[in-house]
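In the part that follows, the structures are each spelled out as structure tokens.
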Structure I
Amino acid sequence: MSLNTILSTAVTGLQTAQVGLNTVSNNLANINTPGYQREVINQTPLVIGGAGAGVTPGEIQVVASQYLQDASLSASADAGQAAVVSSLLDQAQSAFGDPNSATSYLNQLSTVFSDFAAAANNPTSNLARSQALGDLNTFLTTSQQIAGTLGGLVTQADGRISSDVTQINQLLSQINGLNSEITAAKASGADASGAQNSQNGLITTLSSLIGVNVATQANGAVVVRSQSGALLAGFGEAAQLGYTPSTSGQGALSITFPGGGTVPFASDSGELGGLLNLRNGQLPAIQAELAQYVNGAVSALNAAHNANTAAPPPQTLTGRNTGLDLPTVVGDFSGITNIAVVDGAGQLQRQVAIDFSAGTMSIGGGPATAFTPATFLASLNTALGGAASASFANGALTLNAGAGSGIAIADDPNTPATDGGMGFSQFFGLNDLVSSGQISQFNTGLKASDANGFTPGGTITLQIVGADGAPLGQASVAVPAAPTVQDLVNALNDPASGIGLYGAFSLDANGALSFTPSTPGGASLSVVSDNTQRGPGGPSVSALFGIGNAKAAGLSSYQIRSDIAASPTNLALAKLNLAAGVGQPVVLPGDNGGALALAQAGNATTNFGTVGGIGATSTSIIQYGAQLAGDLAQRASIAQAASTTAQSVQTEASARLQSATGVNLDQELINLTTYQQAYSASAQLIQASRQMYNALLGMMQ
């Protein structure tokens, strides 16, 4: 072997050792860099003319394990999803307070019923009345505060989704840009490991935000897809996600491909998937549960209050907006109710018994005269004979007695008047304890054969999302020309133009409209827009039937009726006694019948529909509150356990990936020593060659 060959071989060894030292140096510098994969050099013998000529360092590569990387990315996505779900559900549960505390929100209603029980023991005490009203006001105010907190969490989720989408789009663009650098470097034989490690770090960050699948191509570029298979980055392109929040419906993700075209997008894991699940699924479910709880409480209190009267009775009873026309309501009533005009001393001045089943009215037990739904109001005014008057406007019935008199109402104890599962006074809200500025009673009493009353052609747009918060579909349904309520239900359920592919609306015996999903795991429905109208100035379909967030939105308008809040003496703590003897008052100031009814309202059986995680049930409002507390606790507990488990899995997956592909300090120190020694040996060989050259030159002189 010639000296030139020895020198050339030594130089290749020196250069290879230097590359190795540079690789070790880079590895050690990035030992704490998240997502960094260690670099290695692939040494190969250098052969020239069939003879060994040293060594070549070959391509610098990053150590990779596709299986472990996939497992780590999946674990990162699951951990990101579970963490954000647990965090926001914990905030939601905290808004309700500790159910074990006597002063917590879910125990406030029990306090209200206890207050009315105390008022029943001393019905003339203004202190007892004020205490009951004060605690009821606290319950309503706290309900509104919690509703506001839940709404704030929805807004927070919207903001975080938008922020995540922006970050995801930036990451996808960067990953795509690094693909170009990597392929160019590999094509020219240059070192691409730095760009690959930078790309790995970006992919690791991306995986915590959205579930991804990553495949590496032969040229070193990566192809990133969502877990549902949508191309996010690769082949020289990067998609862009978009998010559209909604104040009335669910937020919707979309994906725009580089070649054009935007389609709905579903994120089923990662922080983005968790936020979407919360925003479109769990938080609206909790809002619906809260709304049903508060609506049930208000309904129970108003039922008891409407069945009784203040002493003396109020001169005017003004009902709430039913959203319906009077003839339709009257036509759906059955049973008997009594309207009494009472003077200041509690003496009966006039009594009108209305038999809706027979379609007759009688005055003071006298002969019955017939009426029809169309003539009801005129017949009632005739029967009241000037002692009082009745009017109906904007969906509300009003009864007004003459000066010095009051109005009291009592349904017949044997065949009570009923419509929508409510008595006469409660249906119209004539003597409500808790009032609302909008329609808040969704048992409409409508029957399938009734005229729906909506102007044909008006449109309601409905959106359906799955249990995971991902959009399933949207439909714009026009009010049909066909006139009945059943015709309207059929239009909503049409599989082509309605939501029939995803579930069905049904009308129950009380005229309540409910949606039952047909998709596995359940689905939820929201209203994107609604320009339908029931008569001039009337309510929309969603407002009348409480579709979408209409029930939850009504919480903000609940308040104690203004005249009662101003004067506790207007509380209906007495009961109209039409069986009183001749000359005896029918309303007594010290009567506690109404107070007892209010105290027992919390134990009255109420029918609750399926909302959120609570199935349909017939129970008391107190027991429903316990179910609400249980559902909240279960949601938070499951989310916390899932987060703990997901974090543990992520830690283990990351540790295994790090063990296989990360920097090991001991191994790098061994490599460092090895390359140092190789470098030193090559340098000595060069020194020996130099000495031999010098010796030869000396011999020639």
Structure II
Amino acid sequence: MAVKLASQADVEDWLETRPREWSLAIAERASLRIFPLFFADDNHDRADYKKKVLAILRALATTSAAAKFGPNKEIAGAAYSASLGVLFGGNAAAQASFAAAYAVYAFFPSSSHNYDLSNKIASAGSAGITSGTSVVQASAHAVAAASGLDPASWHTAEADCKALDLGTSTDELAEAHLWADCPAWWNDLWDAARRWLSSSNEGFEIWREWYYGRLEGLSHAFADFDDAADEAFYRWIVEQDDEWWSREPAEVNAEIKAFVDTLRKPKDSSDTRVDFFISYAGEDEAAARDIAAVLDDLGKSYLVQYRDFPQSNFVNMMNEAMERADRLIPVYSRSYVASDFCKAEWNHYFKIDPSGAERRIVGFKLDGADLTPLMDQFVYERLAGTPRDDWPEVIRKWVDWEPLNLTRANVAKTTTTILDPGVEKTKGDKLHSSPAVERNTPEIPAQLANAMASLRMMLALVKHSQRNMSVMMQGALELYLFYLDEGGDQPSWDGLDRYVAVLAEGSLSMSGAELREEKKAIEQFIAAHKKCLDARKQAPYRERELSHVPLTHATSEAIDEFIDSLKDLRETAYAQDESTQEYDRQAQNLIRQGRDFVFEAGALDAEDRPDTARKRFLRYVGGFAIKTLTVLGSIASIRSSPEGQKLLAVAEELVEKFYEMVGL
């Protein structure tokens, strides 16, 4: 018979005739499920807030210890203390944690303990939890506290109960993801919780790792743990008394981390390297298998979770896969973006190759997921909208794609053709910069027209929010608007992309509730711009070709010299009356933006910042310089006069400095 839960009484009725161990399993998962709800509280700076977070985590860890190893008197005593530690407020996360921890205590008859709960619990206002509450009642309360927020929570609790009824063991249930279908509100809260745990400066990062494991249903508490380490950790946690837990959170967390690190198994670095690591969310395993089949046909080696990761050692295998695999194949989807493990895998390869020049990330996109701004700056192939029968060929071409050989001729072709800096000569043989439009495009495709309409709306929102942007971001937005207006419906999208990269990187530093809407507007604008890029045939290959023009020597000093040479070119051309007003204005804009990048590259935290925007800018200036030299070389009067020869020499020096940064 189907399990139907809609109230605490329903849960009590169902648990009453089931094994008592089931009550602990259900209570543990319910309380873990809504842990992030505690971070809906905006008063994170209160003096007692961190201690309250630690109290909840103690209650959750104690409950997990009981669910994993079976309750005993020591764990029950620790659960009692942990439950008292979360008796504050009416927060549902605290209520569920309290009830789950108390369920462990209530598992034993109260006569077996010497604790007097009557006054402390009865005065807590804990929705009916008293000293006489049974394990079933406490567990039901934990489920009710977790499930009173959203119908999806009741459905998830029902799924847990049904699994147990169908023969799933409590150990097997513990190794299932906490959410079968995670509600939207939970994702937002977990984002806030994750950020707080990572930036509290109190050592809560160790608990973030622990909660990841519980969220994903991993068999062990931490990466590089085995069964013995797991048991040692949980026994140690429940052995610590109230005095130990009552210290400052930073001190407690530091000891926990130190103990955890002593239990981690040393990594074996002798494994051979492989070509790829296929990174995907569990819901997208079918697509991962399709990609793996193509890799098999191509004779490529790879690591993939469904084949290579023992269930008992997931996090450890994930870390090893990132160490062994040369490149990552992310399978982008809504589930991928929502997965912390997937984002951790992606970030690992981004840090190795932030510009994309080494082709470390070879992505495929399955649906209309809104990727993070940084993910969206890396070229990927869309499988969404492609007939399934055509997938193998599309996957093969994208995996097997190789850029042009790195020669001066190919770099010149890539930067001038793809970026299309718009440098040309007038009838009067002057340097001119025309509106940056797509070449050889007789009419705008319908898909691009629709994307443009959306882009215009997003631009209006972003412009309204620009007062809270940095000066560099404001400048990039104004230039984007100017060149978009100049180019009409067919601007050079690859050229405009450099401004989008500035906005994407700048949005990473926009934090806090007061800037939430501004950041969201920027992300929506970036997504709209990306749709315009994707509307063009062969756009992914064009972008990917461009990304593999490496800027290997782009230090702040090299950029400064490069911009100085551009300034010399602009001033010489202007003084000799060899440039139009449009060319001079384009050169001045590039010089101004270049100075901003010089300042940014020399900042103290430059090593911690992405360099995608800077390198996109430098590629564009390189294309501008090469096209300028080509145009000058085609003007007979320039080649034959001493002044013209001087202008040519300045342009040649600028191009040489660009090739030095490329390594050519």
Structure III
Amino acid sequence: MLQKHLQRTPALAGADTTTIRNEILSYFHTTFDCYESLFETLASDEAFFRKPISLRHPLIFYYGHTATFFINKLTLAGLIEQRINPRFESMFAIGVDEMSWDDLSTNHYDWPTVGEVRDYRQAIRSIVSQIICETPLILPIDWQSPWWIILMGIEHERIHLETSSVLIRQQALEYVRPHPEWQACKKSGAAPQNQLISVVSGSVSLGKHASDSTYGWDNEYGQHTADVPAFQAGRYLVSNQEFFDFVTANGYNTESYWEDEGRGWRAHAHAQHPSFWLKKGNDWQLRLMTEEVPMPWDWPVTVNYHEAKAFCHWKTQTTGHPYRLPTEDEWYRLYDVANLSEVPHNTIAEANIHLDHYASSCPVNEFPQGDFYDVVGNAWQWTETPIYPYEGFEVHPYYDDFTAPTFDGKHNLIKGGSWASCGNEALKSARYAFRRHFFQHAGFRYVVSDTPVNQNTSHYETNKLLSEYAEFHYGESYFNVPNFPKALSDIAIRAMGVKPARTALDLGCASGRATFELARHFERATGIDFSARFIGQGVQLAEQGALRYTMVDEGELVLYKERTLKELGLDAFKHKVEFSQGDACNLKPHFTGYDLILAANLIDRLYSPKKLLNTVHERLNLGGLLLIASPYTWLEEHTPRDEWIGGFKRNGENFGTLDGLKEIFSEHFRLIEGPIKVPFVIRETSRKFQHSLSEVTIWEKVS
């Protein structure tokens, strides 16, 4: 048993700057030393250059990566002015996340020697130590503090302490050796019979607050609350013995147990049993980090998501009960009912976590936690939940690709930590997610529940046009120009006065901001657009209250944005809106009986604006208002020349769009206001904007 009590993640608030500075310096050195000792388990220099698996870099990359991370981030933060080794700081910068199993890399790298990287790491140790000793410290340390970047580098290395130990476990046995600081558990016995324990319904409230006194990664911040219905959960993590029943039931070859993505991985890997299991004659052995041992049947099985999911399908089909993996919310419910608290700072954890006990898993019945075992520690636990941002999520500007690229529905959350989880990883708030075929020190606990799994949206819109419109409708105002959809809605609502305000139609609604704004005044507001992708943004906001998208900064660089109805003051009106796909030139008959129709920047983009304008009176109630806004940018690529409402010579004289509108509307409308010039700005990049004027006219239906 290790019992070495590796230093915990430090508090970042208080009054004594000397104490906190010294604690951070110690935290840096203990982390750096621990990472160095991990790579001492490699038996030769050759071991650094032989890939443990084809989808990852050789271990020399990970040995250098955490050191270059410090320099790259400290340079961004302005804490150092000059790079130490530009070649290393480029070579070791990116390429950490495992590729898709069917996306093999053939890139060639001219790796430096182990000695060169070791010397580089020692140079980084000196530089970071000096920065910690000399940088002015103002408490508390928060996102804006340069000290946050120092903690970011340390916690980043703690992550790789664990992920690199997984790669070493995957390295060929001839390339690794035992190490006194990395000793595996020696305990094993008969596996306990798993039992289902009932968990009563309850609520969870998740998300770090900005004032929290410990370091956190961006995905941990924000707010998320949920009511969790009652469910049952396994008392223990699934043991090697329990999983063996699935293997012997031909589980790896029964198609119905596997989902499509899992079938693809299984075929690629030719998997017939867990990857760390080894069949030696009639006996089974288990590969640990530096050795192979007789199978400890009472330890948690190490599998990826696909294997865990297939096991649950097998249990469902053979028992008739709905087995599945827990959601993130359900895991937090387990944490609460087990009455757990954070890993103590000054005593050994009562869990196999933080390297306090072993450099391996241990029996699943060694660490009781309430009615359960190993809610925290021993092995990470796969969940059903792809990682998603909490409400209020923001990207840290110095590490914008830590989480946001994983909001793709392909990275599932793991919870609880393993024996190797240290620092931030061991906190209750930790949120880490990996591709579903990924191997971490991860197993699983099953639950039995009829409650459908609610997958929170995590998609960031990346299409350039859709992202530009998302920002145009819901984002910042630029050059002191008010938000255009809101400005038009305000004009329309003012013009309505005391007229009936039952229904409004936002025709050509695009991303839907004006639809929500009109719902402030009208009993019901409908948004219609030809593009299903545009109205999808409005639908997402109405259903989920949040919209996430990327914006071009410059070149290939992007910024990650989140907008919510709540922050715009529109959340209370979302139940009054609806969105439909439709052709403004050929609306379905039931779209009628409106008190207001708003057509914003629409008519000069229609293939037949005359079809709309000649019949729009049929959609309005008597006395209802029609607001037309347009910059009148007539182009034949959008509208055939003979369909233009104006913008040409007639009988030798200028004939403008307003002239054409007056002519078309003369029978059924009277112009009651306008023309009014309303500016709008569309952001393309951080330094390129379109600044235009739209002409607004308001028409009242008189017959």
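Bear in mind these aren't lab numbers, they're just calculated from the coordinates by the rules spelled out. Treat the numbers as computed from the prediction; the structure is a model and nothing was measured.
Numbers for the structure displayed
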item	result
helix-only ellipticity at 222 nm (-39500 (n - 2.57) for each DSSP H run of 4 or more, over all residues; to 500) derived as -19500 - corresponding label from I, II, III	II
Parent structure of the calculated result 22.3, given that mean projected area of the Cα convex hull in nm², for residues 78-349 alone is the read-out and I, II, III the choices	I
For volume of the Cα convex hull per residue in Å³, for residues 358-453 alone computed as 140, the structure of I, II, III it came from	III
